[in-house]
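The next part holds the structures, each set out as structure tokens.
Values quoted throughout were computed directly from the atomic coordinates according to the rules given, and no laboratory measurement underlies them. Note that the coordinates shown come from a computational prediction; the quantities given were computed from them, not determined experimentally. Cβ atoms are built from the backbone, for glycine too; each structure is taken alone.
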Structure I
């Protein structure tokens, strides 16, 4: 009896790891400077096929773009638009982080401070639209963690 109870509890604990379908956006946050900023998060693809973050939009920004920071041949950091989006391999993840892939928020109509929130609508090739609430945290320098956080979101697949 005791062994059956332990096995049932172990299965219950493991279930959330297998319960996800589609994509899961983990631990989003944004940093802003004046009328622009950048959003960072981890995207986990729980499907057996690759997915791609194709675009992002926000009712809280005049323009939103998928961007990448990278060093050129001379070691100078450059920022570039990524019109093809960000691929997320099947059963894997992609980190959007400072000095790398990120979602750029431009023409912010209001001054945002720590604790404020913006809404992002992420459009994926397979998972469709995922709406994420992104808190502003200008002091944060760490990468997005494994979650869960109150701001995690997932596709409705």
Structure II
């Protein structure tokens, strides 16, 4: 399951509480553009409106070989979820401090799927702690590799 697009800001800026897999309503030119990997979702967010979930601010580049029927790059796109999943998302997203955002777009059985997450924003010190642990892990791997090479 290779990602078409991913959101690197998501895991850095949020504690992920829960993830959902959703389908997405796309036009043909949008699918062709995604096949080429052209787009970005780092500023995208989702919203539950009237019992439906919509993805806002996801940028899918215009199809290069398209004509006047080409899609709008930052159009609002409907996400396809079961009713009980939408209710659960609405409950989680309505809590103060929680956000609804995409983690990635990927292919599944020839269809584009979206991994949607509910997250709570990280404080600045949490981000620094993550950076410190990542750096410590890197140092440990380096030391282990150096030790193994010395044998």
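Quick notes
- Test item: Rg and Dmax of the Cα atoms in Å, for residues 34-97 alone calculated as 14.4, 44, pick one of I, II: II
- Parent structure of the calculated result -10500, given that helix-only ellipticity at 222 nm (-39500 (n - 2.57) for each DSSP H run of 4 or more, over all residues; to 500) is the read-out and I, II the choices: II
- For 2.4 (distance in nm of label points 7 Å out along Cα→Cβ at positions 58 and 122, calculated) the corresponding structure among I, II: II
- Once Rg/Rh (Cα atoms, Kirkwood Rh) is computed for every structure in I, II, the highest value turns out to be that of II.
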